[in-house]
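What follows is calculated from the coordinates using simple rules that are stated; it is not laboratory data. Worth saying up front: this structure is predicted, and the values here are computed from it rather than measured. Cβ atoms are built from the backbone, for glycine too; each structure is taken alone.
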Structure I
Amino acid sequence: MKNTWVDKEEKFYEREVFTSIDFTETSLRNWEFYKCKFEKCIFSNNDLSNITFEDCTFDGCDFSMASVKNTGFRNAVFTECKLLGLNFSPCSKLMFSFKFEKCNLNYAIFLGRNLKKTPFIDCTLKEADFSDADLTECKFTQSDLTLTRFSNTNLEKADFRGALNFSIEPEYNKMKKAKFNLYQLEALLYKYQLDVE
């Protein structure tokens with residue numbers, strides 16, 4: 001069912017499609033969305049605390065600088081979305097699973113979060129922070145990781161093949177069986193100032 005606006009009295013939506021809605025002036029605290037689709041919607045700078053998004057898709061949406069305290073994202077799929085500076089750290093621990101494709105996640109914070117098997121495909125993650133996070137078996141295919149922070153991060157079996165501009169210090173991260181292209185090894189050895197040919 002297609003929705004052009006939101007009934008502010010209704011707190012639960014199932015299988016709805018929301019298109020080009022600016023949610024920045026709407027308080028969504030404690031709302032629940034199940035199997036909904038959001039197309040070109042704006043959530044930026046809004047307080048999205050205590051909301052549940054389960055099995056929802058987001059296409060071309062803007063979540064930049066939104067507040068997501070205790071917000072649940074289960075099986076959330078983001079495509080071509082802006083999530084600039086979004087701090088995922090205070091999200092619900094019980095509902096926290098994603099797929100990101102062609103998204104702008106610059107300055108996003110995932111401090112201490114469990115992101116096992118999360119795909120970041122063709123995304124920009126410039127200066128994002130994955131400190132203390134579990135990125136076991138994550139994929140970063142064609143993603144730009146310029147100045148992205150990995151510190152005490154579990155990168156075991158993570159796939160960096162095709163990822164761009166990353167620098168990771170192996171001694172400060174768990175990296176067993178992480179996957180890299182041969183030409184990417186310089187990014188792991190940069191601080192040693194070795195000449196790799």
Structure II
Amino acid sequence: MVLRAGFFLGGGSMKTWKILSEEEVFAAHPFLRVVKQAVSLPDGRVIDDFYQVKLRTYAIVVPVTPEGEVVTIDQYKHGPGRVGISFPAGFVEAGEEPAKGAARELLEETGFDFENLIPLGTYVDNGNQRGCEGHQFLATGCRWVQDAQSGDLEQMEVRLRHPEDLDRAMAEGRLGVMHDVAAWGMVRTLHRDVFG
């Protein structure tokens with residue numbers, strides 16, 4: 001049998017799991033929680049020990065100048081354990097709208113402001129254990145308005161890059177965090193027009 005795009009093999013009756021209970025088994029507030037859930041599957045089976053890791057919600061923004069250059073940050077990230085290229089990103093504060101968090105992080109980390117902020121979507125890091133929820137944005141019409149004032153633990157160097165240079169950097173693995181790769185991939189796929 002040859003499968004083609006649009007081919008569907010299944011009954012079309014996907015259902016969600018039902019959470020019966022949830023117990024916190026570890027916490028390092030406000031950054032990390034591990035919970036044990038009891039869940040009921042659509043076929044009636046019950047799993048008493050399904051673990052999820054819950055990290056803080058974040059926002060990430062791909063900033064593009066009117067000239068089509070991309071505002072990036074070179075910095076050490078302790079997750080991958082190396083210096084790489086990233087985009088402005090950070091935690092969304094409790095009660096803060098994700099778009100406001102993205103705008104705040106852009107200004108704090110780079111000193112750039114924007115004309116338009118375009119949502120790219122909201123995603124979780126891990127399909128089963130969850131991780132964190134991330135809000136992805138594209139900012140256009142970005143202009144430098146002040147010195148960066150991140151106050152973070154990281155050393156940062158703000159750099160303007162051409163889109164093709166970022167494509168190469170991604171292919172070479174110099175974007176070391178999946179959030180950055182995903183955001184850049186969405187911008188290059190869905191919003192190529194912002195580069196002229």
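Ranked by relative contact order in percent (Cα under 8 Å, 6 or more apart), structures I, II are led by II, which has the greatest value. Taking percent of Cα pairs over 25 Å apart as the criterion, the top-ranked structure out of I, II is II, with the highest value. Tell me which structure, out of I, II, gives 10.7, 28 once Rg and Dmax of the Cα atoms in Å, for residues 65-128 alone is calculated. Source structure for this number: I. Tell me which structure, out of I, II, gives 10.3 once Kirkwood radius over Cα pairs in Å, for residues 33-72 alone is calculated. Only structure I yields this read-out. For the structures shown (I, II), distance in nm of label points 7 Å out along Cα→Cβ at positions 17 and 185 is largest in I.
-500 is what came out when helix-only ellipticity at 222 nm (-39500 (n - 2.57) for each DSSP H run of 4 or more, over all residues; to 500) was calculated for one structure; which of I, II is it? Please report the intermediate quantities before stating the final value.
On the way: I: -500; II: -5500.
Here the read-out was taken from I.
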